[in-house]
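Just below sit the structures, each encoded as C-alpha cells.
FYI, it's all coordinate maths here, none of it is from the lab. No experiment lies behind these values; they were computed from the predicted model shown. Cβ atoms are built from the backbone, for glycine too; each structure is taken alone.
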Structure I
Amino acid sequence: MKLFKRCHAALCLSLLLAFCFSLTAFAAKSTTPAAVPSVTARTSSESAVSLTWKKASGATAYEVYMRTGTSGEFTRIATTKKTSYTKSKLRPGKTYYFYIRSVRSAGGTKYYSRKVSRTVKARPMIAALAAPSNFKIYKNANGKFYFSWSKVKKATGYALFQYNSETKKYEKIATSKSVNGSVSGLTAGKTYKFKLRAYRTVNGVTRYGSWSRVITKKAPTISSAVASVRTIWYKATVLSNVTASPANSKSKRQLVKKGTKVTVVTYGGTCKVQLPNKDMVYISLSKLNFTSSIYTKKSYSKKLKENYVNQSGYSSSTKYLIWVSTYTQEYCLYTGSAGKWKLLRTAKIATGKAASPTATHICKIRGREERWTYENGTYQAPVVYFYGKNAFHSRLHNPDGSIAAPNIGKPVSGGCIRMYDEDIQYIYDNCPNGTTVVIY
C-alpha cells in the first residue's frame, strides 16, 4: 500500500512538472516576436542610407545593425519603434550592410526574434558634377594668366591642371573656392595648356567632375623691369590662431598663432601673406589687423610705365587707360590702344590707408558726379566711380574752397583714389565710361 502511494505521488509530480514546462514554453512562444519579414535599403543622400521594413508580428521595437564592407562584425546602431531609419554621416563610395531584429518588451523583459531580417546593402555616392563652362583667360599681366569660369552646381571648389610636356600628363597646380584664379611663374614666349574640373567633398571624400575645354596660350613677353613692378604691401597682426594653406610650392600648411606679425602681399577677401619664416600662405582678411603700409615715394620711369601696360596686355574699350600704382602712389593716364599705349599724364595720388586698403582690381569707369558734399559743408569735386563706391576724387575742400585734407603721395584715404584738382578734373572731362582702370 505504501509502495502504491509513493508511485502515485511520483506520477503526480511528473505530470505537474510537464504541465509547468508546457505552460512556460507556451508563454515564451507567445511573447517572442516574429522576424522582420521584409527590409529594403536605398541611398537617400550623398552620405546617408534610408532603411524601411514591414511590421513584425508581436514586435514593440526594432534594432538596426550595420557593418562596413563584406567582413567584420555587425554593430547595433539604433533602436526604434518605427519601421524606418536613416543612417547619416556615411562615407561616400563605401558599401554598407544592414539587418533588422525585432524586439518585444513584456513584464520588464525583452524578447528577441529568433531570426533577423535578411541582410541588405547600399552605397552612397557623391553626385556627378558637370564640366565648368566659360573657362577662359581674361587677362595676362604681371607674368600671370588670370582665369575665370562659370559656377558649377554643388561644387565645393575647382582644380586647375597644367599640361606637363615631360610626363605628357595634366597635373594639378592650383585649387580655388571661387570662380577665378591665376597662375604665375610663366616663361615669356612659352606656350601652356590648361584645363579645369570642379570637385565636391563630402565627409572627407572628394569626387571630381568632368573636364572643361582645354586652353592653349602663349605667355606674354615681359622684361625683368616690368616683372619687378609690385603693389603696396601692409604690415598686419594675426587676430586669432588660424591654420593657413600654402600660397606657393615652397611653403607648407601650418598653424599661425594669434599675435604673429605678418606682411600682407596681396589684399582681398583672402590675403596672400608672408610669415616671419618667409613662407607664403593664405589667411582670411577677417583674421588680420592691418597696422601700416609699405610703399615708396620714388617713381617709375616713363619708359617703365609704358612698358608695364603694353607688355601686360591691358586693353580698354575707349582710347584711354588708367593705371594706379599703389606702390609708388601714382596714377598714369594713357592714350592709344592695347600694346600701343602712350603716357599722357602722371602724378602723385593717395590710395587707401592700412585700415581701409584700396583693393587691386581691373575695372572700368562706370559713372561720375560733380561733387560729394558732407553735412558740415566740406566737399570733394569732381568724382569719377570705378568700383563699387570707390572713386577718383579731389582732396577734401572746406566750404570756402580751401583744401581741408592736403595729403597726397601716401596711403591716407578710406579706399578711394585721392587726386590733385587738375588731375581729377581732366579725367572727369575726358575719360568716358568704359575706360579701363588697373589698380595694381
Structure II
Amino acid sequence: MRIVLGVGGGIAAYKVASLLRLFTEAGHDVTVIPTEAATRFVGVATWEALSGHPVSNSVFDEVHTVNHVRLGHEAELIVVAPATADLLARAATGQANDLLSNTLLMAGGCPVLMAPAMHTEMWQHPATQANVETLRSRGITVLEPASGRLTGSDSGPGRLPEPEAIFEAALALAGAPPVPATAPLPASDAVLSSAPGPLAGLTVTVSAGGTREPLDPVRFLGNRSSGKQGVALAAAARDAGAKVRLLAAHMDVPPPSGVNVVNVETALELRKAALHAAADSDVIIMAAAVADFRPADVSGTKIKKRDDVADPVISLVRNPDILRELVETRDAASRRQLIVGFAAETGDADGDVLDYAAAKLRRKACDLLVVNHVGQDKVFGEDTNSVVILSRAGSEPQEASGSKSDVAAAVIDRISAELSRVVPPA
C-alpha cells in the first residue's frame, strides 16, 4: 500500500520514526512529508534512511512530477502524526502553504488519519475542538490523544498515542492486514481467512469507551469506562466473520485490527454516529458508557478558583437516550435488526441489580441487555467481567464470566443464537 506519512512540528515527532518502521516492515511503501518545523525535531536524513525515499516539504522540489498533486492522488492512505494544533487548523481551513497541506487537499478519496499531540490546554481549546469537529465531519479520522506526562512537568490529555496504536488504527481504517500478506496470520485474523463464522455477511456496529462532556477547555464530566469490553466485543464480532464498525469514545486501549473505527467524544457525537451507522447495521451493540447528563453551559475559558468569587454551580441537562432512539428508529422503519444494550447497575435499599436491569430493559425495549454489577474495583478498567444477559423475549437470564474476551465471546454466541431464531437460514 502507498502511504503518505505527514509529520508535524512537535516533540512527539521522534516517536513517528517507530511508526514509519512499523509501516515499512509490514511491506508498505511510505513517503514521508515533514513540515519545516518537524525537521527541527527529526532531520530529513532520518526520514530518508527509514523510508528509502527522498524527503521534501517544499512544493518547488520535483516540480516536473507535479509533486504536490501527484502524492495526494497516488496515496492509498494518509497518516499525520503528530498532528499539532497548527496542522489541524490549517487542514480544517484548507490552507496549502507547504507540501503536506497541499497533499491533504489533493487526497483522492483515500482514508486520512490524524493523530494529535499537543499540550492539554491547546487540545481542549474551543478553536482546536472546532477544527477537529470540522475535520471529522469531512470524513477524516482524528484520534483522541492519550493522557499522561507531557513536555516538562505537565500531565493530561495531549500525548501522541503509541506508534503501535496508530499503526493498528491506520491499517484498520484502510482495511489492510496488520502484517505482510506473506507472513503467518495471527490466530485472531486466521478465523477471518478460514471458514465463514456465524456472523459472516453481517454488519455489526459496536460502541465502546466512555463519553466526555466538556465543562470548560480543561475539564469534563466523564466516567471510569476503559473501553476494554467494547473492544473485546468488536474483536469477537470480527472473528465471527462480521464486518465491524467501532464507535470509539474515550478508551484506554487501542481498537482491534480489522475493524472500521469512528471516533467520538460526547454523547451527542455518539448519537449522531450511531444513528448514521444504524442504517446499514444488522446488529448494534451499545457497550459504551454514555453520560446521562451534560453541562447546560460550557465555559469558553478555564473556570478559575478564586477567593473573591462564589464557587460555581453547574447546571446539567439530560442527554438523549441513544439506545431507546435506535430501537424506535428501527421499529418505525420495520428494519430487521438486533439491538443489544449494556447496563452498569448498582443495587440499593429499593432493589437489587437485576430489578433495576429488568426495569431498564422494559424502558429501552432492546432485544438483549447485558448487565454489569459495577462499583469500586468492579468492571471498570479490570481485565475480567461477570455479566447477566437478559432477553426481551423472556428467555432465562444467562450468566457469563471470565476475561472480557470470554464475556465478549459469550455475548456474540448469544447474538448468533438470537439471529438464527429470528431469521431462518436460507
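Work out which structure the value 3, 16, 27, 24, 16, 8, 4, 2, 1 belongs to, where P(r) over Cα pairs in 5 Å bins from 0, in percent, for residues 200-287 alone was derived from one of I, II. Kindly include the intermediate steps, with their values, before the conclusion.
Working: I: 3, 11, 17, 15, 14, 16, 12, 9, 3, 0; II: 3, 16, 27, 24, 16, 8, 4, 2, 1.
Source structure for this number: II.
When distance in nm of label points 7 Å out along Cα→Cβ at positions 104 and 280 is computed for each of I, II, which one produces 2.6?
Derived from II, not from the others.
Out of I, II, which one gives -10000 for helix-only ellipticity at 222 nm (-39500 (n - 2.57) for each DSSP H run of 4 or more, over all residues; to 500) as computed from the coordinates?
Value -10000 for helix-only ellipticity at 222 nm (-39500 (n - 2.57) for each DSSP H run of 4 or more, over all residues; to 500) corresponds to II out of I, II.
Among the shown structures I, II, from which was the value 0.80 of FRET efficiency 1/(1 + (r/R0)^6) of positions 224 and 240 (r between Cβ atoms, R0 = 35 Å, to 0.05) calculated?
This figure was derived from II.
Work out the source of 22.8, 77 here, i.e. which of I, II gives that when Rg and Dmax of the Cα atoms in Å is computed.
II
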